[in-house]
Structure 1
Amino acid sequence: MVTQQLINPKSIAVIGASENTSKPGGKVIQNLIDGKYKGILYAVNNKPVNFKGVQYVSNIDQIESLDLAIISIPANQCLDTVKRLIAKGTKAFIIYSAGFSEAGENGKDLEQQLVAMINKANATLIGPNCIGVIHEAYKGVFTTPVPQYDKLGCELISSSGATAVFIMESALLTGLKFSNIYSIGNASQTGVEEILEYMDVHFDAKTSPKVKLLYLENIKNPFKFIKHTISLRKKGCRIAAIKSGYSEAGGRAASSHTGALATSDTVIRALFKKCGIVYCSSRDELVAVASVFQSKELDGKNVAIITHAGGSAVMLTDALTSNGMNVPPFNPKDTKDLLKKLNPGSSVSNPIDFLATGTAEQLGEIIDFCETYNAVDAMVVVFGSPGLFNVKDVYEVLDTKMNTCKKPIFPVLPSLINAEKEIKQFLAKGRVNFPDEVNLGKALAHVFKANEILFEKASLPEMDLITIREIINTSSNGFLSPEVCRELLEAAGIDIAQQKNMTEDKQITSIKKTMRFPIVMKVTGPVHKTEVGGVILNIADEKQALDAFYRLMKIPGAKGVLVQEMVKGEELYCGAVKQGDFGHVVLCGLGGIFLELLNDTSSALAPISYKEATAMVESLKGYPLIEGYRNRKGLNKSKFIDIVMRVGALVHIAPEIVELDLNPILADDKQTIAVDVRIKIDKNKHD
C-alpha cells in the first residue's frame, strides 16, 4: 500500500540529519531545500543542524506529528525510531540505512520486524538500503543529479539506487525528462508491484506520466505485476525494463529439453512479452527506448535514413533490418526531382546520403519529400560535425520539421564534443538526442514489436477437463507412464502416434494386431533416448522387432520398450515447464536434435491466446520451413499453433505438471502428431 503521506507529505523529518552535505543526512536536506519543498522540514540529530528554513530538533519526541520520516541512522537503531514515529501517526518511511536482509540473518530478522510493525500501522516503507524518492512535492534523495521535474516525464522504479543514478546521468545527457523516481532498495514492503499498482489505480489520462522505466532485481508477485502492467498498457502507457540476475545455470539439473531451455531470462522475456514491456539489456538501451517512447509514435516499420555520414547509415540499416524493420529502396522515378536539389554525388536510394557538404536547406527538402512519400513511416536524421563549421542552422531546421511533420523524426546527433553547444541548444527546446545510431535502430524495432501486442484474454480450447483432472488426481508424483501420457494428450485434444508399452518379449507378437509395420521402438527409463542408442527406426517385421526389443532392454536403466507406428514428417517441438510463482512457460520450435543444436525457440506464459501462439510460431528462425521453403511443401501451421495453445491450456488446467515435452512432433502439410512425450507431475509444488 502506498500512502498519500509518501506522495505529498505535509511534514518531513530527516532522522540522522547533518550539516555535512557529503553525508546522506545532509545532502537530502539540501536537495529538499533546492527542490523547494513547501511543507514543514525537521532536521533530527543530537548535534545542532543549521539550515535556513529547517527546524532543528535534537529528538523525535519534540515533533508532535509527522507524515514522512527519512531515516539515515544505523540499522540497529531503526526499529525503535520507527516504533516511536508510528505512535505519532507517521504513515510513510524512507530508510536509507543498509545492514538489513542484504547483510545476513540478523539483518533479515531486523527487516522482518520492521515490516511487520509498519504493516500493522497501515504505513508505507520505501527501502531499506535505498537512495530515496523524487516526487513533485519533494526531492527525497541523497544523491545527484536531481532531474528537473517534468509532470509528463518518465517514471523510474529501480531496485538499485546506484543504477538509478547511472540511468539518470545517461538520460539527462540525451534530453530525456523525468517525473517520479522510486529507489526501492530491498523492497521489503513496497516493491515494484506495489508502485505499479499505485500508478495504475491513480492513473489520469490527462495528467499522469505515460512512460514507465524499470530496473528490476526481483519480481515477488508476478500475477500482480502482470495485472497492473497490462492495465497501464491498455491505458496508453509504455513500459521498458531491465531485469538483472538471469545468468544462473538454472536448467543444468532439468530432466527434459524444456526444463533445460527455460532459463530465468526466458521466463522474464515471456513475462515482458505478455505485458507488452520492452525488454532492455543495458542502461543505454533503456534510455534509447525511453527516448523513442517520448517521441511521436511510429505507425509502420518503413524507415528513411537521412545522413551525411555513410558509415552511420550502414550501421543503422543493419540494426533496423536485422531486428525486423524495413529500410525500403526508393524508386528513382520518384526521387529524380529531389536529387536535382542536392550536391553532385548525393544518393537518394535510401539511405539518403547528401554528403558532408549538405546544407540545412537541403535537409529540409529531403524531410519534406519523405513526409509526403508513401513508402516512409518514419525518418532518422544522422547529422554530426567534423568541427569545421557551426551546425546550429541544421539543428534549427530539424527542430522545425519535427514540429510540423506528422511522421516521427528521430535525430542522431553524434558529435557530443564538436557540436556540444548546438546539441544543448537543440535539447533545450524539449528534444531528445540519440547519440548512437545502433542503439536507436534496436530501440525502434523493440518498441514497434511491443506496440503490436494486443492484450486479449486467452480462450481455452475445447478439452476433456474431467478426464484431465481425473488422470492428474489419480497419478503419483514423477514421470507419467507412456500410457497415461497418451490418455492425457488425447483428453487435451493433441494428436499422438499409436503406441504400446512392452516389458516382455512375448508381447511382440501382438504388434501387428494394433499397428502396421514399419514401426519405431524406443527404450523407456533413460531420460535422453538418443544419447544411449535407445531409438530404433524402420523396423519392418516381427523378427526385427524381437531383435530390437532385446537390444533396447540391455541399455542400463531400461524399464521397457515403447512401440510406435512409424510417422514421417519434419520435426517440431513444444513443451512447458513450471517456474514458481510465474506459472508455466510454454516453448515451441524446431524439434529433434535441432532443438538443442540451434536453440531456436520462442516462449510465452500460459495460458496462451491464439494471437500469442501465432506470434510464437512466426517468430522462429525456422519459420520458413513451416511456411514452405524452396518449393518444399509447408507444414500444417494451424495445427502446430493449436498444439501450442493446447499445451498452454493443459498446464493451466493441471498446474501439477512441472515439465512437459513433446519432442519431436512430426508434421507435414496435413497432420501434426506428437511421437515422443514426457510429462512429470509434482503435487507438492502445486499451491
Structure 2
Amino acid sequence: MPHPYFFCSRTSASATFFFLALLPTLSSAAEPAESSAPLSMYFDDSQMVEVATRTPKPLRQVAENVSIITAEEIEAMHAQSLGEVLSRLPGVFVYSSPPDFNGGSQVFIQGSQEEHVLVLIDGVRLNSAMSGAAEVSHLPLRIIERIEIIKGPASSAWGSSQGGVINILTKKTGSSGKPTGTVSGSFGERQVAEYEADLAGKAGKIGYYLYAGQQDSNGLKDDRYYDSGRVYGKVAVELPRSSTLTFTGSALDPHYRTTDVTLGSAGFPDYNQDIRDRNHFLTANYDTPLTGSLHLNLGARQYERTFIDNRIILPTTLTGTPEDLLYKARWQEKSKGMNAHLSWQDDWQQISMGGEMNRSEMGTTTDYGPWTQTNWWVPAQDVSKPGYEETWGVYLNDTMTFGRLTLTPGLRYDHHSISKSMVSPSLGATFKLREDTLLRAVAARGFQHPILSYLSGGGIWDIRNPALKPEIVTSWQMGVENRSLPFLSLKFNTFLHSIKDTWWADGFGTYWNGGVTQRQGFEVEAATTPWHNLSLVANNTYALIKPENNGEDVATTATNLIVRYQDQQGWRGELAGQYIWWDTLHTGGLGQYGQTENLVWNASLGRTVYSSSFVSCDLYAKVYNLFNGAQDNSAWYQSPDRWVLAGIKLTF
C-alpha cells in the first residue's frame, strides 16, 4: 500500500493553491448528481428513525424535532471529531475546550446545559456520573452508521434527558464470507495524524465488524497535545427463529494537554493542565420476533471510566515552585445496566413498551502538591467518600395513524434511589397538510435527575446535598417541513421550555433547587437540490435563556452555511462556514471571553482516483479556518489559525 505524505506551511499560499484546484471543478457542466435535498427525507417512508419511541418508524410519523446524520454525510465532511459533525446541526451547539485538534467538547441543545443532553452509543449511556455531561469528541467516526438527535425533552422514552438525546448507532456486522473493509491515513501540520482500519465479514452464522485507530497531534496552537488509541468490535450470532445475539465492546484512551494557564498572579500559580480519559464498555443484546407483529429485545451493558486531571506549576509562575505538582485528581466511575423492550404493530398502530435499570458508582483520589497543602490547608492525599445510585424506569409509547394524522402519546415512570421519582407524559402529532408539507407539534413534561456528584460522595471540599430534587421541564414545540419548490426543502421549528427547580450553586459549591428558567427560540434550515453539481445547505438557531434568579437574559445564536460540489467524475468538494455567539452561561472557565465577528470557514476537496472490483482509492485535502477567523472561548483557549491536512483511503 502506498504511504500517504503531506506537507504544507501555514501561509496564505496553501489556501490559494487549494481553491485554484477547486475552481475547474466548479465550472464543470456535468449532469447533476442523482441526489435530493437532505430535508426531503421527511417525506420518504423508507427513512426510519428509532430514537423517538425506541422502535423504528417512518420519520414523517415522528412528532419530535429530530435531526439525522448518516455515515455517508460524515464521510463527506472529512471531519476529525464527532463534535465537529454535531456543530453543523440546527439547535445543537458544541463548546470545545480547547478548540484544537480533538480537544474536549461538550454539547448543548436549544440553550440547555451540557448535562441535560443524554448521549448513547450501542445503548450505553456515556454521560458521566461525575459531571453529568458526555464527552463526544474522542469517539471514532468510522464506526458510526447513523446518528439520531432529539432536540428537546425526551423523558417519556428515555427518562432523565431534559435537553435532548443523541443516539449513536454503530455499523452493522458483515453479511458475506468475503471480508470488506477500509484502511486510511491522514496527515497535517504540527504532526497531526490519524490512522484507521476496519473490517467486516461473516463466518458461518457469525458476523463481525472490527475497528482500530490512532489520532495524534503536537497541538495546533501553544503547548497543546493530543494522543488517542481507539478499538471497537461487534459480533452478531444468528440463532434459530430469526433471532440474533450481538456483543459489542469499545476501549478509548485519549491523552491531551489543554493549555498553559498563565494568571500572572501572586495569589495563584500559573499551571499546565494534562488530561487522561480512559474508558471502555461492553454490551450484550438479544433480539427475537415472538410473532409476526410482536418483537422482543433484551440487553445488558457495562461502562467504566477513569478521568485524570494533572496540573503542574509552570516556570512563569509568581508563586509556588516550578515543576511542582499543583494537584492531581483521579475520578473513577462504573455503571451497569439492563433493559427489556417489546414492540407491537399492525396496519395503523405501533406500541413500544419496556423497562430499564442502571447502577452507577464513583469516587475520587486527589494528590496535592506542597504549595496547595500550604495555602489550601489540605493533606497530601484526599480519598473521597464513594457515591452510589440506582435508577429504574418503565415506559409505554404509542403511534397511531389516521390517514394524514399521526398521534404519538407517551408515558414513563422513573425511580431514583436518592432523589425524587418522576412521571413523564408526552403527546405529539404530525399532519400531512399536502404531499409537500408536513406539520408537527409536541407537548411534553421532562426532567433531569441530579448528578451523582451533587448528591453524594465527595472529598474534603465537597458538601453534597442529598435533598437536591430533579429539574422539571414543561416543553412545547411546533414545526413545519415543506418542499413545494422542486429545488428547495425548508424546515422551521420553534420551541419553549420552562424549567422549575433549576439547580443553582452557592458560594461553597453546593447545589440547591432555585427558581424558574426559560429557554425559547427557533431553528430554520434550508437545502437545495443539486444544480450543475452544486448544492447549498444553510441553518440558523436562536436560543434565548431567561434565568429568573440572576435577572439577566442571555442569548446564543449560530449559523451554518455549507456549499457542496459532487460530479460524476468522482470530484467532491465542500466549503462550510460557521458563526456562533456564546452567552455567558455556557462559556465557563478562566480569562476574558473572545467571540467571533465573522464566519469561520473550512474547505475540503477529494476525488476517487482509482476504482476496480477489488479496491478503490480516494484522496482528499482539507483546510481548517481558511481565513484565520477567531472563535475563541477565553484568553487561554484560543482557536488555531489556518491549518491543512490531507488523507488517503483504500476500500476493498
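Laboratory data are not the source of any read-out in this text; all were calculated from the coordinates shown. Keep in mind that this is a model prediction, so the values were computed, not measured. Cβ atoms are built from the backbone, for glycine too; each structure is taken alone.
The figures follow:
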read-out: Structure (1, 2) behind the derived value 12.3, 36 of Rg and Dmax of the Cα atoms in Å, for residues 491-570 alone; value: 1
read-out: Test item: helix-only ellipticity at 222 nm (-39500 (n - 2.57) for each DSSP H run of 4 or more, over all residues; to 500) calculated as -1500, pick one of 1, 2; value: 2
read-out: Winner on distance in nm of label points 7 Å out along Cα→Cβ at positions 155 and 275 once structures 1, 2 are ranked, highest first; value: 2
read-out: Which of 1, 2 leads on mean count of other Cβ atoms within 10 Å over residues 99-106, largest value; value: 2
read-out: Structures 1, 2, by percent of Cα pairs over 43 Å apart: label with the highest value; value: 1
read-out: Among 1, 2, structure where mean count of other Cβ atoms within 10 Å over residues 467-474 as derived comes to 15.1; value: 1
read-out: Which of 1, 2 yields 9 [relative contact order in percent (Cα under 8 Å, 6 or more apart), calculated]; value: 1
